[in-house]
Structure 1
Amino acid sequence: MRVLNLYSGIGGNRKLWTDCEVTAVELNPLIAKIYKDHFPQDEVIISDAHEYLLNNYYRFDFIWASPPCQTHSAMRQFLAVNNRSTLPIYPDMKLYQEIILLQFNAKKIKWVVENVKPYYNPLISAKLIHRHLFWSNFDLIEKEFQTDNLRSKNKISELENHHGFDLSKYKLPNKRQILRNCVSPDLGLHIFNCFTNSL
């Protein structure tokens, strides 16, 4: 099973996957190193995931993409922009470019794109599961997850414990944000199981 994990971060979504050969693509070399330390069996490519998808999507059986979510985030828009503590920015349309690319060119490949619930109505309809929106070409089964109160967890140790990653040996300026960007391993496994059940 050849799996492409785009915008892999440190691998929260991938943590509980088994019986697959994973290629992870991450732009930040420091974050890619953390991923490789945790998943030494995976091939880790330091590259632009958006371009990598365009040039390599056809080589895989399953694709997971988690494009950057900050420009779509309701929290950023309502707390920062509306309170005038930051300036508005354009939503990054790479999210929708990737969905459309996969919809029309990867019909024989199973794929899922994950992102936050945005501050606007999504331009392409998606399925909401546990605070995340998912676009996919296979059925995603609804599932209740325990409330994780992630927004209330501000200590790095709380976030590490929540996701099951220890970043204490790494010198990073933004550990809190890296951990907040993680998809819960349980949710990642649920989506992966939906994919395997669709085969």
Structure 2
Amino acid sequence: MPEYMTELGFKAGRLDPDQMVATANQIGRKLGVDEIVRFFYRPYLYLNDEKIAAAKRNRMQVEHAVADALTDFDGIALTVASSRLWANHTNPLIEQVRNNFHVSRSGDIYIIQESYWFLFDKGPVTVMHGTPWRYDTHVPIIFMGPGIQPKTVHRRIHPVDVAPTIAAFLGMTPPGFAQGSPLKEVLK
């Protein structure tokens, strides 16, 4: 909760999605596109393709202009236009956004808040998930069962390793959609 983190001395706060939408719409008006935002659904801003096309604006340039303007908000670490995701980036945050992106469901601009900042719609919500920061991305993985010895693994593993590990442990073929690798520590 950002208020608690502020009490602990961290710079934290709440981002107002309505202000971000208003800023994006203001940039859109400067580019000749009224009400450029279709909607905001954390962490994505969705632009109105029909209005951009009707205004005869370059879709990519509009997307970049809006994304760049949103980086000026206090509490926003980075905004990533979807069209920029596939460029050669060395930024690990962009890699995380790329891993989250789905071509038919994801929005046009991904908003990454600073650590301990809150990006959520209004309401009585006090905590959230989904930031790229360690406190939100660390996933404890526990395997228990006959033949599995207690131990702690200190190397980096991923949640996608769970399905292939269970399949290998049971002597089965992993699901066709499985992407990870079996964890040797479970199979010994």
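A short reminder: the numbers here are calculations on the coordinates, not readings from a lab. A quick note: this is a predicted structure, and the numbers were derived from the prediction, not measured. Cβ atoms are built from the backbone, for glycine too; each structure is taken alone.
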query: The value 24 for relative contact order in percent (Cα under 8 Å, 6 or more apart) was derived from one model only; which of 1, 2 is it?
result: 1
- prompt: Once distance in nm of label points 7 Å out along Cα→Cβ at positions 25 and 145 is calculated for every structure in 1, 2, which label goes with the largest value?
  reply: 2
query: The value 19.1 for mean count of other Cβ atoms within 10 Å over residues 57-64 was derived from one model only; which of 1, 2 is it?
result: 1
query: Out of 1, 2, which one gives 1, 7, 13, 15, 14, 13, 11, 9, 8, 5, 3, 1, 0, 0 for P(r) over Cα pairs in 5 Å bins from 0, in percent as computed from the coordinates?
result: 2
- request: Match the computed value 13.4 of mean count of other Cβ atoms within 10 Å over residues 49-56 to one of the structures 1, 2, and report its label.
  value: 2
- line: Computing Cα Rg over 2.2 N^0.38 Å, for residues 9-112 alone for each of 1, 2, the value 1.24 comes from structure 1
